[in-house]
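Enquirer: Before anything else, here is the set of structures, which you'll find just below.
What follows is calculated from the coordinates using simple rules that are stated; it is not laboratory data. Keep in mind that what you see is a predicted model, and the values were worked out from it rather than measured. Cβ atoms are built from the backbone, for glycine too; each structure is taken alone.
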Structure I
Amino acid sequence: MVRKKHLWVFWIVAWSVSAQAQSVLCESATSLCGQIDSTLSLDHAFDLPNSEALQGDILGDNVRMVRFHTTDLIPNGQGVSVEVTGWSCEGDFQLRVYQPNTFNDCDALEYLPASDLLRASGDTTLVTEELYRNWDYILLISSDQVGCELNVKLTGRSMSIDACCAANIDYGDSTQVEVLGSDWMLGFDWVPEEYASMSGDRQATLAPYQTTTFFVTAYIEECAYQDAVLVAVGEPIVAPNAFTPNGDYENDTWEIKGLASFEAAVVEVFDRWGQLVYRSVSYPNPWNGNFRGRPAPEGTYFYVIHLNEPNADLPPRTGSVSIIR
C-alpha cells in the first residue's frame with residue numbers, strides 16, 4: 001500500500017509538470033505583487049491544456065497570463081482592483097480573473113471565474129469578487145491585436161498589509177503595533193529600526209523620542225509589502241511662559257517640568273537685544289530671575305533649551321518667558 005501511494009503521488013506530480021511544460025503561455029506567465037505598476041506584452045498563443053473551456057473568455061490569440069497571490073489580510077468584502085492603463089493598440093482587449101486548481105494552475109478546465117469578463121479599449125479597472133486570503137489566482141488578458149502592451153497594477157486590501165494603529169504617547173513611553181496580512185515567519189523590516197523591536201509574532205513595540213512615521217516591510221510568498229504608521233510623541237518638557245520672582249514664595253522661579261530627565265540639557269535665556277542673561281547645564285537650580293546677582297528687569301525674555309538627548313536628535317526647544325514682579 002505504501003508503494004502504491006507513492007506511485008499515485010508521483011503520477012499526479014508528473015502529470016502536473018507535463019501539463020505545464022506543454023504550455024508556453026503557462027511557462028512564461030508573469031508573477032505580479034500588489035501595488036506595483038508593471039508593463040505586460042500580449043505575446044503568446046492561448047495554448048493552455050483544455051483551452052477550449054475558456055474560448056468565450058479569450059479575444060484573439062495574443063494573450064498574457066498573470067499569477068498573483070493574495071495577502072493574509074481579511075478582505076472585509078473588498079475585491080482586488082486590476083487597474084489597466086497605457087493600452088498601446090487601437091483595438092480592444094479582454095481580461096478576467098480566475099481561481100485555478102492549486103496543484104495545476106495551467107489546466108483551463110479547472111479555472112473558476114473570480115470576476116466578470118471585461119472588454120475595453122483604454123484605461124479601465126476590473127474589480128474581482130471577494131477573494132480568499134493567502135491564495136493563488138490567475139489573470140488572463142487577451143486581444144486580437146498584435147504587438148500590444150499595457151500596464152497592470154493590482155490594488156486593494158487583499159494586495160496589502162496593515163500596520164495598526166497610529167498612536168499618541170507621552171515622551172519616554174512606547175506603543176504596540178500589530179502588522180497584519182503577511183507571513184510573519186518571513187520577518188519584518190522597520191524604518192527607523194532603532195526605535196522598533198518585535199515583541200510577538202506580529203506585534204512590534206515602537207518607542208520613538210519624537211513624533212515619527214514608521215515604515216514596515218513585510219513579506220508573503222515572493223512579494224514584499226509596505227505600510228506606514230504614525231506615532232505622535234508629546235512634548236518632553238513644559239516651560240511656563242511667565243513667573244513672578246517677587247519673594248512671596250509663589251511662582252518665584254522658572255520651573256521647567258520634565259527637564260530633570262535630560263541630564264546634559266543646556267538652558268539659555270536672552271533679553272530682547274540678544275544678550276545672554278542666564279545659562280545653566282542640567283538646570284539643577286531653577287532660574288530666579290536674577291542677572292549678575294541682581295533682579296532682571298520686568299519684561300519678555302527668549303529661551304533656547306538644548307535637550308542633548310544621547311539616543312535621539314531632538315531639536316532645541318525655543319520660546320519666550322516673561323518676568324512679572
Structure II
Amino acid sequence: MEKRGRIGIPRALMFYRYFPFWQSFFETLGWKVVVSNGVRQKGKIVYFEDSCLPMKLLVTHAIQLKEKVDHLFIPRLVSLHRNYIMCPKFRGAPDIVRLATEGHVPILNETIDLREGEGALLQSYLKTGKRLGATKKETKRAYLEAKKTFNQFQKEWKDRINRLPTGRLFEMDIPTPSEGSKASWRVALIGHPYNLYDADINKDLLTLIKSLGMEIITSDSLSEEEIERGVRDLSKEIYWSSGREIVGSLFNFLSEGVDGVIFPTSFKCGIDALLQEFIKRRLKIEGGPSIPLLILSFDEHTGREGLVTRLEAFRDVMEQRRSDGQIAVS
C-alpha cells in the first residue's frame with residue numbers, strides 16, 4: 001500500500017511508553033512512521049532553554065526529524081489519569097518544539113486530558129486522524145488496532161527488557177525472545193519511563209544492571225490498586241500521575257518481592273526532587289528501607305564509570321544481606 005506521507009516521532013519523553021500505540025495507529029492509517037536516532041555517540045544535545053535533560057532531548061530529536069517528515073507528532077499531554085496531571089512542561093512541549101524548529105514542519109499536537117472523562121483519549125485521536133485526512137471510521141479502527149498492539153506489548157514487557165538490548169526494546173518488528181538466562185537478583189526499576197529506557201539519559205543503565213546478574217521488574221507489573229496502596233498514607237497528596245506511580249511502586253517493592261530498588265532521576269526535574277523528599281521522610285518515619293534502595297541522578301555530564309561503581313556497590317550490599325540471611329534467595 002502506498003504511504004500517505006511520513007510522521008516523525010521524537011525518540012524522547014513518553015515515546016518510551018506509548019510508541020507501540022503511536023506506531024500502530026499511524027501505520028494503520030497508512031502513514032510511514034519515522035523515529036529519530038539516538039544522540040549518545042555524537043554527543044550533540046541542543047541546549048534549548050534552561051530545562052531538564054529529557055526536555056532538551058525532545059528538542060534535539062525534533063530538530064533531527066524536521067527535514068525528513070511531513071508532520072511531527074508531539075501531543076499536548078495534560079493528564080494520562082482520570083484524576084491527576086502531568087508535569088506542566090508536557091503541556092508546553094509542542095510550543096517549545098515549534099519554536100525550536102522555527103515552524104518548519106506541522107506539529108500534530110492535539111490535547112490529551114483524561115480528566116475530561118470516558119472517551120477523552122479516543123476524541124483526541126479522532127481529531128488527529130481528521131487532520132491527516134482520515135474518516136472517523138478509519139480513525140476509530142486505527143485506534144482500536146493500536147490499543148490491541150499496545151496491550152500485547154505490555155504483556156511481553158518484562159521479557160523484552162530482560163532479554164533484548166536497550167536499543168531494540170521499541171523496535172516492533174523484533175519479536176520478544178521466549179527464553180533468557182537465570183538472574184541472581186530481582187531488582188525493581190522505578191521512575192519516569194524516559195529515565196528508565198533512554199540510553200541518552202541513563203548511559204544504558206539497563207545493560208549495566210543485567211550485566212551484573214540482575215533481573216529487572218518495573219511498575220508495569222503492578223495493578224493500579226497496588227500502586228495506590230503505596231501512596232495512601234502519605235502526609236501530602238501527590239498530584240502528578242507519574243509521581244504517584246513512582247512512589248506507590250517504590251513502597252510496594254520495598255515491602256515485598258524484590259532484592260533491591262533502583263530509582264533513576266533527572267537533574268533539574270522538580271517532580272523528581274520533590275518525590276525524593278517524600279520518600280526520605282516516609283522512610284525516616286518507618287526506620288529506613290527494608291531492602292537496598294539506590295537513587296541515581298543523571299544529567300548530560302554524568303559519567304558511565306561512576307555509575308558502574310555505584311551499581312557494583314549496590315550489588316555487594318544485596319549480596320551481604322543475603323549472606324546474613326536477611327534476604328531469601330528467590
Structure III
Amino acid sequence: MGMLIAPVSNRTAFFHPLLSGFLFSSEFSPTTIRTYRTALASFFDWMALCGTDFPAREHIVSWKEYLKQTRSLATAQTYLAAVRLFFKWTGRYGKYPDIASSVKGVKVGRSPKRDFLAPHQVLSVLDETKSGNSHLRDYSMILLMVTCGLRVSEVAQANVEDLNHVGGEPVLYIHGKGRDGKTDFVNVPKKVASAIRRYLLSRGSPAGPSPLFASVSRNNGGGRMTSHSVSRIVKTMLKSAGFDSRRLTAHSLRHTAVTVSLQAGATLQQVQQFARHSLIMTTQIYAHNLEQCRNPCSSKIARLLTRAGNSKRKDRDVPEKGSPETGTPD
C-alpha cells in the first residue's frame with residue numbers, strides 16, 4: 001500500500017508528556033527507548049490521519065492492519081507490543097484507559113525472519129568486497145560478521161581497543177544485547193584477525209576508542225559508522241553478488257554463522273554459547289529450520305513421479321502382441 005502518514009498533529013499533544021513518563025518509568029535500554037519512541041510516533045501519526053484526539057480500540061486495530069500491509073510482520077509485532085505496553089502503563093496509573101488490552105498480537109512464524117547463505121554464497125559475497133576504496137574494510141567486516149555471528153549494532157559499536165587476546169588467542173570484546181557494557185567477547189579466527197589488522201594498518205594503525213570499522217564518506221571520513229550504514233554496506237554486497245531478496249540482510253550473516261555451525265556438527269549448547277542466546281529454545285529454532293531445509297520428502301515425491309512418468313511412456317511405446325510392428329501373423 002502506498003498510503004502516506006500525515007505529520008504528527010498538535011491534537012496528539014495530550015500524549016506527549018505521557019510518552020516521556022512511560023519511556024523513563026522503567027530501566028529501558030537506549031535502543032529500546034528509540035524503538036518504543038518510533039513505534040508510538042507511528043501510532044500518533046495514525047491518530048492524526050484518522051482525525052482523532054483520543055483513540056479507542058478500533059484505532060489500534062486499524063493501525064495494526066496498516067502496519068501488516070506496509071511493514072514486515074516482525075516490525076509490526078514490535079510496534080504493536082510497544083503501544084500495548086504504553087496503554088497498559090497509562091491504564092495502570094489512571095492516565096488513560098487501557099484500550100489495547102484486548103487487541104490481538106501479530107502472529108509471526110517460529111522460523112528465523114532472515115534466510116541464510118551457503119558457504120559458496122558467502123565466498124561470492126566476499127569476492128564483491130575486493131574492489132573500491134573501502135575494500136579492506138568491507139572484506140574484513142563481513143568476514144568478521146559471518147565467522148563470529150555478530151549483530152549489526154555490535155559491529156558499529158566495536159572499537160580498535162576491543163580487539164584483544166585471551167589466553168594468547170584473538171578475541172573481540174562486544175557490547176552484547178541487553179548488556180550494560182562490553183562484558184562479552186567472541187573468539188576471532190586468526191585469519192579474520194589478520195584481515196582486520198591489514199585494514200587497520202591501511203588507516204594508519206588507529207588505537208584506543210577509535211571505531212574498529214570507520215566511515216569513508218566525505219562528511220564523516222574516519223568517524224564511526226551507524227548500524228544503518230553497516231546494514232547498507234552488507235546489503236549492497238549481497239545485491240552485487242546476485243542475492244537480492246528482502247529476506248537477505250546484514251542479519252543474514254549472523255543467521256548464516258549460527259546455521260553453518262550446526263551444519264558443521266557443533267552441539268546445540270556450543271552454538272547457544274557462540275550465538276549468545278539467553279535461551280536454548282532460540283538456538284533450537286535455527287536447528288528446526290535447518291532440519292526443514294534438509295527434509296527430503298519433496299525431492300522423493302518428485303523422483304517417484306519422474307519414475308512413474310518414465311514407466312508410463314515405456315508402456316505406451318511397447319507394441320501390442322500380434323500388431324504389424326511385431327511381425328507376428330494374426
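Enquirer: Supply the structure label, taken from I, II, III, corresponding to helix-only ellipticity at 222 nm (-39500 (n - 2.57) for each DSSP H run of 4 or more, over all residues; to 500) with the calculated value -2500.
Expert: The structure behind it is I.
Enquirer: Still on this model: Once distance in nm of label points 7 Å out along Cα→Cβ at positions 74 and 282 is calculated for every structure in I, II, III, which label goes with the largest value?
Expert: Top value of distance in nm of label points 7 Å out along Cα→Cβ at positions 74 and 282 goes to structure I.
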